[in-house]
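In what follows, structures are represented as structure tokens.
Every number here is computed from the coordinates shown, using simple stated rules; none is lab data. Model, not experiment: these values are computed from the prediction. Cβ atoms are built from the backbone, for glycine too; each structure is taken alone.
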Structure I
Amino acid sequence: MKYAYQLRDIEYAYGKTLALSLPVLNIKAGTTTALIGANGCGKSTLLNLLAFLSTPQAGQIHCLSERVTKSRIHGLRQRISLLQQKPYMLRGSVYNNLDLTLKFNGVRQSDRLGLIRSTLDKLHITGLIDQQAKTLSGGELQKVALARAIITQPDILLMDEPFSYLDYRSEQTLECFIRSYVKKYNSTLIFSTHNRLQGMAIADDVISLVNGHTIKTPLINVFYGVCEQQLFNTGALQILLADNDKNYQHISIDPHEIVLSTTAIKSSMRNQFQGNVLAITDEGNAVRITVSAGEVFQVLITRQALKDLNVSLGDPLWVNFKSNAIVAF
């Protein structure tokens, strides 16, 4: 298996405050990976490390099978693009900004206009080519910054909260781009988002961050409570855990690991709760069903599964999941 990044024993701190502590983190090449977590959990810090804008105080990074050293950083940076959450444009037109990027990357002047036009066309913003960068709206700025990031066809594209400041239509366009990017360009894409369900719906892999640490859960269906031997009591539900060897305060249940049924089912799934459908939401490649069953559960299913369930808002629905689908922390 090929990896875009392999991180070992990484630590990064702001002053005395530890922002990242990653004993082991592997990110596969040729895939789309979502970094999810709340604001301040370390997503942007990790992206800056992956873009070599920051250097960890401890640990080792391998990128594209090369150990990252001072002598190799310049060459690796040329293979990586970072779309920042608040992108900055230089003075001049959109054309000027993209042309300068190509110039810095050694592209011949005779080839630049064609590359600029084709890149803008892929994002359906060719009409912005002569517009002054300072007059762009928030959504337009994000699209132009994305064009600047991909125009060099990087091996790795990093995106920091790319859905910020986008209207619904622009968000849908960007989702389609992310889904097709890896296959179309034979590249690796890593993006951060605080929208956990969106990240799960469009990424191949998900990395969840909590206070600078990775945990093996997508941080969806997170419930607070107390352990009572092997039961986790949320105050509204008693959920059976796979073990009881720690005094957990939180649990998370993967929305793909929850089975929905219109009636009670005989199964090895020992956690079964009856509720009602609160919402049905299109999530691109999946459908999200929100069910109130003591606690509110988010469940991701296929369109065919929704058709088979044949449920509408307010209909009764059972939430079923195994104890080993629960991550406690």
Structure II
Amino acid sequence: MGHSNISVFVPHIGCPHMCAFCNQRTITGTEKIPHADDVKRICTQAMNEVKDVSQTEIAFFGGSFTAVPREYMLELLGAAQEFIGNDKFKGIRISTRPDYISTEILDILRDNHVTAIELGAQSMSGVVLEANERGHTVQDVENAAKLIKSYGCFDLGLQMMIGLYKSNRETELETWSKIAALSPKTVRIYPVVILNGTRLGELYKSGEYKPMDFDEVVKICSYLLTEADKLGIDVIKLGLHASEVVEEQMLGGFYHPAFRELCEGRNYRRLIAEELGKHGNISDIASVVISVPKRQISKAIGQKKANIEYFKDLGVNIKIVGHEGSDKIKINEIIMRGGEK
């Protein structure tokens, strides 16, 4: 069974900056501040519901965990301790800002069974960070990531956002390159959602901020999925989670309830096109039967049959079937224009 989290949302009381894109109350969907009793209640309930607790972490998300008042941070960490180890949860996962990492903080996290630390890098372009009022530098991200890894007891996670104000394809690829160089175990990739009540929302309404084309964002994220897979980096999230609150407050941006599936489908389209290209020009193909691993049929077909329609628009009648075993894409039958097989 794969990894899972028991999420405890800690509102943005710890964030020293209100970033241009952030309305944390909308993202978490709550303004309630959890305390020790809440942590214990959530963990107790989860212990009775999670099938494999050994692969589950208690996750403090929603704000910059290490930037909250120290006494409060210790209260939350302390409440979780009785639920860790000895056939209980694996450990604790936190998310925080890169400029709120130090040896003092990491010593506390290590001593309280924190097993994974996710840093909100968001961008590795100084221009983009400044434009979006992040309040930290690229160097802060690199320093924090290296310090975390030097301890040897934490899984490093990095988070990046696609489509921020003053970003473009080049800055996104620059960000990915620098993130990959830090060798994180996990990444989260969030295409920007423009929320009401944010500085980004104001810039969007005024016309100063013009988001990238949605299809371009899908292309970038599809590419990043492929690159992460090559490097063995686990993309544990791609796209903001579905939420009625987010949908209600959204002014624009790149929210889609099945964004990852869009990107996986786009990657499969490329793989199919490469396979067809081995037989000449795709425009010369009349019809083809392609076999893919059964578990990947939906990705190959694409969301709402997008890949079937894509090749149909190119004049290719494509049928996709499944096979067991091999992960390879196979062409079972191909008919070229003029009837040649």
Assuming 0.10 is FRET efficiency 1/(1 + (r/R0)^6) of positions 47 and 143 (r between Cβ atoms, R0 = 25 Å, to 0.05) as calculated from a single structure, say which of I, II it is.
II
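If relative contact order in percent (Cα under 8 Å, 6 or more apart) comes out at 17 when worked out from the coordinates, which of I, II was used? If you can, show how the numbers build up before the last one.
Values: I: 17; II: 13.
Structure I accounts for this read-out.
Starting from the value -11500: which structure in I, II was helix-only ellipticity at 222 nm (-39500 (n - 2.57) for each DSSP H run of 4 or more, over all residues; to 500) calculated from?
Values: I: -8000; II: -11500.
Of the structures listed, the value fits II.
Identify the structure, out of I, II, from whose coordinates distance in nm of label points 7 Å out along Cα→Cβ at positions 263 and 319 was calculated to give 3.4. Can you show the working numbers first?
Details: I: 2.3; II: 3.4.
Checking each candidate, the match is II.
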I have 2.8 for distance in nm of label points 7 Å out along Cα→Cβ at positions 63 and 183, calculated from one of the structures I, II. Which structure is it?
I
